[in-house]
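A.B. asks: Multiple structures follow.
Readers should treat all values here as calculations from the given coordinates under stated rules, not as data from a laboratory. This one's a predicted model, so the numbers in the text were calculated from it and none came from an experiment. Cβ atoms are built from the backbone, for glycine too; each structure is taken alone.
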Structure P
């Protein structure tokens, strides 16, 4: 069915997302929503832009809705907060019908349902390209008012990874090379995990919350660093270590047996260096963190996601398997 007005879109949203929610004192329908918070609030915003972050050629409407929210939930969880709500700015082209918007909402609702999120409101407009801007928030423990953050590591600290890296980059690489709908279907059939990692990434917010609880229980809030890996380890590890300020680096070890078989299969076909490919790739939304060495054995047991020790903090540059990385990782504005 064709969409005839903004009210039609708002009516569709109301089918999927209730107006009342425990996180809202006043929900959608007024000039502002009024939020209810049980403690300090962590807030994040991400833009999800057509032909920059996704292409309709291989993203379904469900994928677009899912990922546009999942990347925000990942940021909230990486701060150690419990995700509680979101606001959405949606720029449509006017070509989206009721079925398209419904599928988009289904994708977003899949993430909302997992974390019991409230949709507080947002904005609608029309333009030549589809763009989604999501602001999400979550509640931090009172005992951890600034959350888990970057730049708190000291020499000798463990650098760890929760989750995996490389699959999303592989999915993007393969889907970008698929020129026809049949090509896309074949890539998704041949490389299912890589495509899923790119199209529908799973945020590790529950692990971020577990790390926040661990930090509170061990009075280690100022000694545990955490961030999600959205731009690749090559780009994000210097951010985690605040390398420009601290001068910290690490000798990172990333073995082939720590990588997914689809990455290894692709490396064998192309002659690529599999660890370097995974290290440089982004959009995995794994969690990279630092902690004092003595805390690592018990901290690793607090996480459900697979964990890996990448190295230890030291003065100097970051190396990968004994070599300086070839690429600094992804940056929207680099040349």
Structure Q
């Protein structure tokens, strides 16, 4: 029976070092390989020129080397945002977004192929969950984009397709390698992980005491309204979420971000703004208002610009720290899941 190949790019430096020693190799060989994978961002063993060619050939036979293939790249004429559709080794597709800001380049990555959370206004979830991404597949979205753009990434957002905390172990390993001083060494404070509110996993993440930002997709101020938008609300109430957010802050000292997608006539009333102010003042948080990106499979529409401004003003009057997310890449299927879904349907 053929031995299963191991995913070498998902190993920490310590694991790689121990593995190489067990293979009878010197410890420095692991350090060389780790640097090629996670600093020089080599696309395969053949690029690792300071390793003996026989050793490289052996590695190619023995290990999986994750290197995503760009299938489609769209560039926004409005702001230069680029959206990438990548093919995985098994033929599945994931999408990632590269955004340029004054403070540096940001990449938004996917954590799963598809999603099973069923949020009503999101294209990612329409076809359900295909599978979890491995740590190397999450990392290589950033590595591939860095290679293509030729520019350093300083901020990473795990907010693309998938529910990151539904892929908890792989996410944690990805975060460790991404922020490791021997790799790209992106500061934990420059990493944001989004969740629709998986309470037990949020608590588990709090106990890790990482310095990342946790962004909670709130999107409604009452359980009744949230249940209509997000099936996860049938499992965890807003009261439980607020308790968990307070726990996260207590354990990490990092304030939570509330992501709030404004849907015209659904969750953008003055009453919603009042209720959101009350929730936001109960925990240490920042509110990020998101003009919802309409998808043709649903009848939700974006709130009027004047309504968004009024909603923001009401929160500010109630002493809530609030921003309105700048819309990036609106002309190139900017919202999660739209590019992959459109491409799959065209292929079919």
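A.B. asks: With FRET efficiency 1/(1 + (r/R0)^6) of positions 133 and 285 (r between Cβ atoms, R0 = 25 Å, to 0.05) computed per structure, which member of P, Q shows the largest figure?
C.D. replies: Greatest value across P, Q: structure P.
A.B. asks: So if we calculate distance in nm of label points 7 Å out along Cα→Cβ at positions 13 and 229 for every structure here (P, Q), which label has the highest result?
C.D. replies: Q
A.B. asks: Comparing structures P, Q by relative contact order in percent (Cα under 8 Å, 6 or more apart), which one has the largest value?
C.D. replies: Checked P, Q; max of relative contact order in percent (Cα under 8 Å, 6 or more apart) sits with P.
A.B. asks: Right, something else. So if we calculate mean count of other Cβ atoms within 10 Å over residues 69-76 for every structure here (P, Q), which label has the highest result?
C.D. replies: Largest calculated value belongs to P.
A.B. asks: Turning to a different aspect of this structure: Can you tell which of P, Q yields 0.50 when FRET efficiency 1/(1 + (r/R0)^6) of positions 5 and 325 (r between Cβ atoms, R0 = 41 Å, to 0.05) is derived from it?
C.D. replies: Value 0.50 for FRET efficiency 1/(1 + (r/R0)^6) of positions 5 and 325 (r between Cβ atoms, R0 = 41 Å, to 0.05) corresponds to Q out of P, Q.
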